[in-house]
1. 3.9 is what came out when distance in nm of label points 7 Å out along Cα→Cβ at positions 37 and 149 was calculated for one structure; which of P, Q is it?
2. Taking relative contact order in percent (Cα under 8 Å, 6 or more apart) from the coordinates of each of P, Q, which one would give 17?
3. On mean count of other Cβ atoms within 10 Å over residues 29-36, which of the structures labelled P, Q is highest?
4. For the read-out semi-axes √(5λ) of the Cα gyration tensor in Å, for residues 45-188 alone, a value of 30, 17, 13 was computed from one structure; give its label from P, Q.
5. Where does the value -15000 come from, among P, Q, when helix-only ellipticity at 222 nm (-39500 (n - 2.57) for each DSSP H run of 4 or more, over all residues; to 500) is the thing being computed?
6. P, Q: which one has distance in nm of label points 7 Å out along Cα→Cβ at positions 61 and 125, as calculated, at 7.3?
7. Work out percent of Cα pairs over 22 Å apart for each of structures P, Q, then name the structure with the largest result.
Structure P
Amino acid sequence: MTEMPTRRQMLALSALLAPTLTGPAWAQDDKACALVFVHGKWGNTQYVGFFTRRLEPYCKVRVPEAPWSLRRGYDAPYSRALDDMATEVKALRDQGYRRVLVGGHSFGANAAMAYMARVGDADGVVAVAPGHSPAVMYARGIGKDAVDKARQLVQAGQGSETLTMEDLNQGQRKSVRMSAEVLWSYFDPEGLGHMPASAAAFKKPVPLLWVVGTADPIYRGGEEFAFRRAPPHPASQYLVYSGGHGDFEQAAESVLTWLKALP
């Protein structure tokens, strides 16, 4: 007759089989990962909703509304947007999340890079279809007169004066109004919005995921544009998908895989 297993043996067997029966270990750890993910220029939080929901089974995601949303229309300087992201990061850490990353789509990816350079307390950066290139706009003369005027007004202590400029977003142009101080914070060609400088100024080496489509204009810059300028980290990855700037949702599964594989 076969002997019945003892209670101790049963408990040991249950512990051994638990991960198999209940799913992968990450599925049982709801405090392993959190991500502050910011939307793009003239957009809103809903625009990145489908993408972020694909990450939610593993990583808690917070999506704040940025000053460059369609509703807000640049109602605060770039530094304020980064302060708001810092508040979100702290709130997630206070809730017990052990790894808190920052990321975003388009202008939101730009902000994640700037955050790591200015604040620098995140555990990783997820830059999806990065956008907003004030240096390129300035070199092409788009909004140049307004940027030059904003610089003069800020230097003269008159940053509260309102200016109108032509903004650019993926080939579309739009007239926008904001104070000189706010305008200069976003469109200074060498300021917070300049991603190559932000990457080089990361306060510490962290995993950087750069996600870009083959039909996205920024793809032509390759890895050298900003990705390779960041401090090297063994978990950093340059991920390419087939499509344009707005086709980023197809990369959600690859981003999720990268998040799960972080050491």
Structure Q
Amino acid sequence: MADTLERAAVRVGGVEIPAAAIAAEAQNHPAQDADSAWTAAAEALVIRQLLLDEADRQGIVADERTDAEGRTLAEEDARIDALLAGAVRVPQATSVEARRYYDRHRDRFASETLIEAEHILLSADPADSFAYGLAVGDARMLIRKIEADPACFAALAREHSACPSKAQGGNLGQIGRGQTVPAFEQALFGLGEGELCREPVRSPYGVHVVRAGRRIDGQQLPFDAVEATIRDYLEEASTRRAMAQYLSIIASETTVEGVALPMADGPLVQ
């Protein structure tokens, strides 16, 4: 379907960036809709042009440069790289700074808790109160059978479950937080090893009979194991802030039309 939207012309210092160039660049900016992709592409090209104009003003000539993967940069990209290398200087993050960040965000540096899960899914639409009620009743019956004979769980799963895990006797393998629907997760992580949930668990998919298996509690990762990762993160964050500040200065000295640049966390240079 052809794009019939009227979009404002995008100009940097009075020079228009062709709509065709923005449309081509939009392919590099996946978004929920065409307008968002267009805006992101326009912002990226405006920032690129601002940097090229500044490189021209400073008389920066391209030398041979490579990217992080060792690929030779095109001439314009090399000029931008040389400009930023001279204008944006970020000190290396120290071990003390990394330790401070680690101590403030210890929860980010822990392995996740995993629980082996077994379940029997009785499929029912929550919007169909009659069918859902029957599923709840069936789940209660299965729970009573498993309480009387825990070893029958796998056989009951193979016979009654609507989940593909029935082929493994209802075994879902190891489950971490965020990997399943909230109601199921809450029930599972509230159980001890080998414990059967004594109430049916209701979810948008139907009604579940849930049993927890082996639990592997998360462990705090030592600082030494994550120090390098933290220092890289801090330096990257500092670099983005410094680039955003530098771009704000350049943009303030040039008339930009057609887009509003989000300099605080903008797209910068790809």
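1. This figure was derived from P.
2. Working: P: 17; Q: 27.
For relative contact order in percent (Cα under 8 Å, 6 or more apart), the value 17 is produced by structure P.
3. Details: P: 19.4; Q: 11.6.
Comparing P, Q by mean count of other Cβ atoms within 10 Å over residues 29-36, the maximum is at P.
4. P
5. The correct label is Q.
6. Working: P: 2.0; Q: 7.3.
Matching structure: Q.
7. Q
Taken together, the values in this text are just the output of simple stated rules run on the coordinates, not laboratory data. What you see is a predicted model; the values in this text were computed from it and never measured. Cβ atoms are built from the backbone, for glycine too; each structure is taken alone.
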